[in-house]
Structure I
Amino acid sequence: MFPERKENEQNFTITKDGVEYKLPVHWSLSDSGSYTFRNKLQSRAFAHGSDAVGDGKIDGRTIQVEFSMEGVTEEDHDEVLNEAYTFFGQTDYSLMAGRPDRVYHVACLSKIKHKFENGFKQRRSNITVSLLLADPFRYEAQESKVVFLFPQATMQAEMVLHNLGSVDTPLTFRFIPKDRMTNLTIWHQEAKEKFTLTDALLVAPKTSIVNGREGTVWRDKDNSINAFTGAFLHAKPGANLFLYTGGAGTVEITYTNRWFV
């Protein structure tokens, strides 16, 4: 039922707030779930055929993990199994299953299926846990950052970013003014989208963060969403060209590559 694994392989790890739990060797990812795209056909009025409608985004999905637990005594078995349930039962944690460079973002646990192994007198169990991924993708374990320096005010300066993933990924921009960045624009060539930040208070040493994942804008600890107009930008798979217009300073872009599998 389970693939052969060496005892020192630590390729199934739950991580939350810096605390790690490593599942013993007998495990497998038995079901990776399905991807549901928010698209459908809508009949055309007074005409043959249909039109495709929807935003094309992907709903969350469910994955299943199978593993076995055993103990020398029933008490040992119960202790290790309860510990596993405690970690699986958390919310909003990272799950590394197999590749050490990629993780799932688990929202919560939805179901536990527990079966005792015959002949072991409740000292060995086979478990299947169903985990809900509110975010359906598999992420790179470490985020990426690119930094662009502009020693003087500039217009449509090129910034190139490479998304190595297979799906678009949200971007977080950090603006660090040399003196002031009170009126700036970022244009994304591939998506034909842009945003403008018009903030009279964005003067050194203050910085501003436009978080495309959370949909927030902060100037240090102050909410400056009212200074923002336009779209929160995502990088498409492959090379992305951004054009910066604004004052002298540094532009940092952070993102995490993500894949379907």
Structure II
Amino acid sequence: MRRSALPFAMSLLVAAAACGPQQVVVTIEIDVDDPDGDGTITRALSDIEVRLIPFDRDAVFDSMTTAFGTPEPAIPAALVEARNEVRVAQEEWQQSQTRWNAIRDTLQKLNTALEQYSRGESRYTALFREWTDFDGELSGVDRQMTRSFDRFTELQQGTIRASDSVRILQENWGDEAFVGLGEVFDALSEASGLGEATDTTDANGVARRNLQVKPGVYWVHARYELAYVELYWNVMVTVVKGEPHQVRLTRENAEERIKL
């Protein structure tokens, strides 16, 4: 009896394993400007909520927008241009800040080096000449930093009210256009027979602990806010039995949305 029961028990274990949840591993990384020099570096995004959804949420929004009949209020082209000017002005200010900090650090290092020599030594004279050049540049960069900050602040103030007005219009429109959205999402999730999963990326930009789902088609949804835009991901994946399914979210497969 025991021997005959063993194959049956093993078959149950195999069947359970075959129907068990599959692991999905999502990594979120974006390229950003290198704060210590030219070029870019890759930054892992931590504390980002990641969702596996068994339907295309964007298709739902599109369908409900069409049914509503009135399009979402658009962001005026003049406002988009003005916000771009604000972004450029902020970048110029930040570049001045970076240069100011670099010069200040150099002056501090030169001060330390000068302490090792007497005024009559040729090395002291060369270092002091270098110190004088950087000190003169620091004054100019300081003035430029002040001017660029003032310009950035002025331009930013000019767009705040217009941005707020458009955002309110869009929010009011959304409240009307997407009535019952939650019920639609619930119905689609239930009809899929797959369910959903949610997790948060760790310090390495990886989410995996709670992303275990049945095999099937899902959309990986996440979003990350930058200064002027939001990176929005809604990436379709097909999860199959076997090894953990790897998903990488980057700028390249994100949609950039203007953040008002």
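Computing FRET efficiency 1/(1 + (r/R0)^6) of positions 170 and 210 (r between Cβ atoms, R0 = 35 Å, to 0.05) gives 0.65 for which of I, II?
Label of the originating structure: II.
Taking semi-axes √(5λ) of the Cα gyration tensor in Å from the coordinates of each of I, II, which one would give 45, 25, 15?
Answer for the origin of the read-out: I.
Name the one structure among I, II that distance in nm of label points 7 Å out along Cα→Cβ at positions 74 and 186 of 3.7 was derived from.
Considering all the candidates, the number was obtained from II.
Computing relative contact order in percent (Cα under 8 Å, 6 or more apart) for each of I, II, which one ends up highest?
Largest value of relative contact order in percent (Cα under 8 Å, 6 or more apart): II.
Here FRET efficiency 1/(1 + (r/R0)^6) of positions 82 and 226 (r between Cβ atoms, R0 = 35 Å, to 0.05) was calculated and came to 1.00; which of the structures I, II was it taken from? Working shown, then result.
Numbers: I: 0.10; II: 1.00.
Source structure for this number: II.
Ranked on percent of Cα pairs over 24 Å apart, for residues 26-137 alone, which label among I, II comes first with the largest value?
Comparing I, II by percent of Cα pairs over 24 Å apart, for residues 26-137 alone, the maximum is at II.
If we compute distance in nm of label points 7 Å out along Cα→Cβ at positions 98 and 154 for structures I, II, which one ends up with the highest value?
Going through I, II one by one, distance in nm of label points 7 Å out along Cα→Cβ at positions 98 and 154 is largest in I.
Determine which structure produced the value -2000 for helix-only ellipticity at 222 nm (-39500 (n - 2.57) for each DSSP H run of 4 or more, over all residues; to 500), calculated from the coordinates; the candidates are I, II.
Details: I: -2000; II: -18500.
Of the options listed, only I reproduces it.
FRET efficiency 1/(1 + (r/R0)^6) of positions 50 and 242 (r between Cβ atoms, R0 = 35 Å, to 0.05) computed as 0.95: which structure among I, II?
This figure was derived from II.
Read the figures in this text as sums done on the coordinates, not as results from a lab. None of these values were measured; they are calculated from a predicted model. Cβ atoms are built from the backbone, for glycine too; each structure is taken alone.
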